[in-house]
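Asker: Pasting the structures here.
Derivation of every value follows stated rules applied to the coordinates shown; laboratory data play no part. The structure presented is a predicted model; accordingly, all values stated were derived computationally and were not measured. Cβ atoms are built from the backbone, for glycine too; each structure is taken alone.
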Structure I
Amino acid sequence: MFDALSLTGDLIERTSSTVRVQEIVQLSLAPVFLLAAIGAMLNVMNLRLTWLFDRIELIERQEEAGELTREVEELPALIQRQSYAQIAVKLSTSAALTICLVVAILFVSAFIEPRIGTLVAILWVATMAQLSVALALFFRETSLAAATARERRKRSREILAKQREHRHSVND
């Protein structure tokens, strides 16, 4: 009983300091700004992903209706772009969740004695790695989007050829 009261008193003593709370809030500002930036990035990525979904669906409906156009040839390239965008969104979301953990751990650090700086540093590096890969994939997707229609159709033919090769090598 006395141990619980002692522990409670210790926690209250460590967290009642306005200075300590101010330090934690200051430490959490950089991750919170990063979280806002990730949110803005996710907004842009999701807009592109929505456009890709809609475009693929439109072309597939035209194909099913027998309205074959040259756009059908671009489907493999569009699907590849969609894949890049989806992975970028997933990694960015994962990075945002990791940053939320960093902020939570910073506040929890006011209540616990063990040093958790190493954990915060590891999570920060993990966030940067996730964001780096997400941005690289987003860069790849936008680079493919900037191609001409002729280049996109050529890319689609290359994708289809690789898929046929893969299926052929698996069947052998």
Structure II
Amino acid sequence: MASQKETQSKNYSARGMELTERVVSINRVSKVVKGGKRFRFSVLVVVGDGIDQVGIGMGKAREISEAVRKGIDHAKKNMVDMKKSGNTIPHPIQGKFGAAEVLIRPAAPGTGVIAGAVVRAIMELGGIKDVLTKVIGRTSNPINVAHATFEAVRGLRTAEEVRRLRGRDSLVSA
């Protein structure tokens, strides 16, 4: 019984950045015990500064507020730089995690973020304004989709990084 809920708030990290959090998914899990059922909550949170830093985190607790706090702490520890080319990503990329597979493609200026709820949260909080995305895997589980998107974001490389990795210091025309 997974319910989708999206909330947003701002706070400051230890590095002085103003971070925005979005609760992307809340899942209520029940355990049957002798006296009845025990409910716990599992929360997926996306944290970003809206410029170039983004992170995802899971929090699990008996109360939603405690689970959100844990998720935010986990997301702050797992932040990565979002590689950008203008307001979009530098190149098309696919991210895979479990059965989830996400295709992310650059878009022309003014296109906007064309994405589902989970991918949209990661792209917007990472500072991406124009992008086309599609979940093409065999699942729509928001946790796996978030991890697949995050794997794709980690795999992004700018043109300068590729040039440096290949040992080319300046542009050489052939």
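Asker: Rank structures I, II by Rg/Rh (Cα atoms, Kirkwood Rh), for residues 54-133 alone and report only the one at the top, that is, the highest.
Answerer: Checked I, II; max of Rg/Rh (Cα atoms, Kirkwood Rh), for residues 54-133 alone sits with I.
Asker: A further question follows. Taking 3.7 as the value of distance in nm of label points 7 Å out along Cα→Cβ at positions 38 and 126 derived from one of the structures shown (I, II), identify that structure.
Answerer: This value belongs to structure II.
Asker: Can I ask one more? Between structures I, II, where is relative contact order in percent (Cα under 8 Å, 6 or more apart) highest?
Answerer: By relative contact order in percent (Cα under 8 Å, 6 or more apart), the leading structure of I, II is I.
Asker: If mean count of other Cβ atoms within 10 Å over residues 30-37 computes to 7.9, which of I, II did it come from?
Answerer: Working through the options, I get structure II.
Asker: For which of the structures I, II does the calculation of Cα Rg over 2.2 N^0.38 Å return 1.15?
Answerer: This value belongs to structure II.
Asker: Identify the structure, out of I, II, from whose coordinates mean projected area of the Cα convex hull in nm², for residues 22-69 alone was calculated to give 3.9.
Answerer: Values: I: 3.9; II: 3.3.
Only structure I yields this read-out.
Asker: Hey, helix-only ellipticity at 222 nm (-39500 (n - 2.57) for each DSSP H run of 4 or more, over all residues; to 500) derived from one of I, II reads -31000; which structure?
Answerer: I
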